[in-house]
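Some structures are shown below for you to check.
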Structure 1
């Protein structure tokens with residue numbers, strides 16, 4: 001894609017809030033229409049998301065999410081520390097499910113919500129799985145209820161019935177289904 005000239009101009013930037021996971025930034029800007037304005041956004045580190053696939057099924061976490069006040073299905077995932085996205089994906093899969101994989105493939109990357117946050121997601125396919133010791137592992141801020149092996153037809157049904165509501169998981173699964181389609185497996 002051809003590089004486009006940035007129509008925005010940043011006059012001043014200030015950090016409004018910070019904790020160990022996020023930063024909120026507020027910028028004084030000149031908008032594309034030439035008028036002054038404020039543009040606020042969330043800065044978050046990248047995340048690694050894992051689609052652990054075997055026997056025409058993937059592994060999903062059922063996890064209680066504080067903001068939604070309910071349990072939802074999502075992919076094993078976590079914040080990337082450093083620049084080795086694959087190592088982080090392997091660590092997250094192992095930490096959250098105790099699953100190990102011999103074969104890994106980066107399916108793609110995408111920005112989560114480019115209008116208001118900086119988060120970039122890295123979606124990995126993990127195959128040749130060792131699932132002999134699946135268990136739920138918790139970190140301090142996690143509330144994983146179950147690790148479920150979900151057959152692809154059931155997964156697709158859950159997706160179309162809005163039973164999977166995590167947008168990042170849905171985007172990563174879209175990359176996964178595109179990968180299967182290109183391999184003529186669906």
Structure 2
């Protein structure tokens with residue numbers, strides 16, 4: 001695959017599913033112009049999502065706590081010349097100033113954060129978003145598991161600092177199997193408290 005040619009000659013959203021295509025939730029919200037802006041924080045650990053956001057005109061900061069995932073995204077950003085900067089960071093203490101991003105996209109990192117840290121995570125997402133910015137959260141849908149959550153858990157956690165504009169069921173391919181999840185589109189409340 002000639003990634004640079006693919007990146008420069010057509011939108012990644014035109015790729016068939018499973019073939020270096022961005023997440024459908026991201027295509028629907030960003031490509032569908034439900035959210036807009038000039039800066040995005042990508043917490044998906046998928047280089048294709050960062051590249052897609054850059055194609056849509058965003059400056060992208062891609063963050064992952066795993067150095068291998070950071071290296072993969074950095075390599076693909078260098079190969080394509082995309083406007084992406086990568087970071088390895090704790091998601092509850094991000095290295096950005098307040099109000100830095102129009103969009104934060106989190107595809108399942110929330111699921112790996114312990115319940116005690118989730119409140120700090122929610123506050124951190126609120127902090128790095130610009131006024132009126134959007135958090136797009138995709139999370140696994142499972143009940144009664146320590147590392148997973150159901151609709152009620154993130155809804156209760158985020159509703160005091162975000163206006164929850166949409167909750168929908170989504171299905172994703174993960175390790176060659178379909179996985180049920182849901183996404184939440186949330187707009188930053190100002191002031192939060």
Structure 3
């Protein structure tokens with residue numbers, strides 16, 4: 001049996017191992033939800049990389065968790081306080097029902113290196129993200145997975161998928177788009 005472990009993303013070298021030189025998804029470097037549309041478009045890939053590195057290396061909350069399979073970094077899940085993800089608040093699809101609600105953490109992105117795919121890494125990452133959020137004071141954890149009713153393409157999996165969240169105990173609380181539910185877990 002292989003050893004699968006999830007830890008806060010505090011090693012920039014390990015993030016680079018998972019993301020590769022292209023920044024996981026065409027140079028996004030997991031900055032899509034952390035920036036406004038104008039900010040994201042104005043930044044080069046290198047600027048987004050530097051911004052993520054600042055979060056990983058910084059003294060504050062880690063911007064996500066990493067999965068390690070037999071000691072090697074193979075997966076990433078972005079998680080943090082909802083208010084740090086400015087695009088969620090501005091989106092017609094993911095906007096909060098109660099913008100003043102506190103203690104809500106958001107799971108926004110997943111990325112698996114080739115060696116981590118098909119190994120149960122996504123489920124471990126989601127469980128690790130929830131544990132990390134709760135340990136840092138989250139009352140509620142939200143996700144915004146894809147749910148198209150058909151087999152998803154790889155490019156649609158970055159936000160997770162509905163059954164991944166359901167299997168972790170999340171329930172749908174809103175749906176403002178036919179393909180993107182808002183799912184929540186209130187850890188107990």
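Quick note: the coordinates plus some simple rules give every number you see, no bench work behind them. This structure is a prediction, so every number in the text was calculated from the model and none was measured. Cβ atoms are built from the backbone, for glycine too; each structure is taken alone.
Quick check: 12.5 is what I get for Kirkwood radius over Cα pairs in Å, for residues 34-113 alone, calculated from one of 1, 2, 3. Which structure matches? Here the read-out was taken from 2. One of 1, 2, 3 was used to compute mean count of other Cβ atoms within 10 Å over residues 74-81, and the result was 20.8. Which label is that? Checking each candidate, the match is 1.
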